[in-house]
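Any read-out appearing in this document is the output of simple, stated calculations on the displayed coordinates, not a laboratory observation. The model shown is predicted, which means the values in this text are computed figures rather than measured ones. Cβ atoms are built from the backbone, for glycine too; each structure is taken alone.
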Structure I
Amino acid sequence: MPELVQVSTVSFKDAATSPPQSFLDGLRALASTPGLIAIYFGQHLEDATKFTWAARWTAQSAVDDFHASPGFASWAALSAAAVASHAIAASATYTGDAAVPLESPCTEFFCSFGADDDFLEKRLDPFVKIVSDANLPGLVGGITGEFIPVTHVGVDEPESKIVLLILGWNSLDDHKSQTGSGTVIGDNVHLVREGRKSSRMFHVNLEKL
């Protein structure tokens with residue numbers, strides 16, 4: 001069974017472009033939680049006021065145990081004190097090895113909202129197969145899957161169904177160089193431009209905490 005992966009996009013009060021130390025301390029404390037395999041954090045390359053953390057857990061039961069632990073309430077309060085907005089989604093039904101994109105030098109997150117029931121199987125996965133089979137320079141590998149909303153604060157409720165592509169690259173420039181007319185991505189991106197109501201893409205140079 002795949003690990004459980006959580007992904008959260010965060011913004012801080014006063015549109016801060018650096019995370020408060022208390023928030024970082026909270027993430028680092030989380031890293032020692034039983035059942036947590038790894039946690040990653042970084043700033044969006046496209047928007048300095050937004051950040052993403054991603055966590056790999058052994059299973060949902062490990063998350064449940066953490067939420068039921070004596071220190072969870074104080075940890076959550078400390079983490080929330082500096083946050084203006086956040087949204088968390090999770091999946092244990094994705095395809096691939098989450099460590100590959102999350103531990104790449106640059107991680108692309110392509111999020112589709114309001115996706116059709118067959119968007120993953122009929123559109124995203126075929127697109128990713130074409131891109132992967134092309135062995136593009138700078139492409140490391142990734143995962144795809146449906147992610148379930150867990151919580152959101154300070155942002156609109158994300159529209160279900162949520163489908164994510166998390167793709168690892170050697171750099172943002174490597175990804176940019178593989179887009180546009182005449183490229184494998186550019187010639188096939190039409191597959192994922194339909195079958196969903198909205199999308200968001202961003203890149204993060206994640207640090208493993």
Structure II
Amino acid sequence: MEITFDRTVKLTGVLLLLAAISQAVYTILYVAAPEIDRSPIWSFEALLFALMAALAGSALVQAKTAILGWSAIAMSAVLNVVQVGIGLTQFGPFREIAEANPELAPLAGSIVAYSFFGYNAAKVLLGLAALVFGMAKLNQGSKLLGGLTFLVGAVAMFSNAVVMGFGLSMSTSGGGVMPSGASGVAATVLLALCLLTQPKGD
């Protein structure tokens with residue numbers, strides 16, 4: 001089967017939707033059942049983001065419009081592969097080191113903070129992509145989807161940029177309630193819908 005540009009667009013939309021669902025499931029398990037091993041979800045996401053990087057990169061060199069949006073999706077996927085990889089390979093060993101040597105706890109904390117920095121940077125880029133494709137939808141006459149995607153994308157960009165600037169402590173303050181993660185997932189869902197409903201050849 002030939003992977004045409006239109007199929008690449010739709011497949012990227014499907015992967016974005018799966019990423020949003022996966023992150024929502026991870027968050028629910030983290031809150032409701034923290035004892036459950038969530039590493040299989042990270043492994044699934046690592047594969048998902050690797051494929052997304054390839055597909056978005058392919059679309060980037062074929063697209064005639066929304067070039068910035070495709071670049072943002074591709075770069076966010078690369079960042080997500082890195083941050084998920086850090087979680088899978090570094091969190092466990094550094095946690096064990098910190099438990100055995102409490103004076104090294106700040107080092108373990110810095111690894112977690114670095115991973116979340118990449119997570120938020122990826123969400124900034126997905127917010128940017130949502131802005132670009134939301135504007136494209138507005139130009140196509142889809143006022144509701146386009147306007148909502150544009151607005152949520154702007155919120156995701158701003159909130160995640162703020163968390164990047166202030167660090168991990170801000171994302172866990174106030175009872176753990178921050179709009180950065182939620183807005184990023186919402187922007188991802190809306191971005192996916194924009195791609196899945198994109199007219200053929202655009």
Out of I, II, which has the highest value for percent of Cα pairs over 14 Å apart, for residues 34-89 alone? I
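Given 19.6 as the derived value for mean count of other Cβ atoms within 10 Å over residues 98-105, which of the supplied structures I, II does it correspond to? Present the calculation step by step, with values, prior to reporting the outcome.
Working: I: 19.6; II: 11.1.
The structure behind it is I.
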Upon calculation of Cα extents along the principal axes in Å from the atomic coordinates, which of the structures I, II produces 58, 39, 28? II
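Quick check: -29000 is what I get for helix-only ellipticity at 222 nm (-39500 (n - 2.57) for each DSSP H run of 4 or more, over all residues; to 500), calculated from one of I, II. Which structure matches?
Source structure for this number: II.
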Have a look at I, II and say which one yields 3.2 for distance in nm of label points 7 Å out along Cα→Cβ at positions 114 and 138, as calculated. I
Match the computed value 1.8 of distance in nm of label points 7 Å out along Cα→Cβ at positions 130 and 146 to one of the structures I, II, and report its label. II
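25 is what came out when relative contact order in percent (Cα under 8 Å, 6 or more apart) was calculated for one structure; which of I, II is it?
Answer by label: II.
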Looking at FRET efficiency 1/(1 + (r/R0)^6) of positions 18 and 106 (r between Cβ atoms, R0 = 25 Å, to 0.05), point out which structure of I, II has the largest value. I
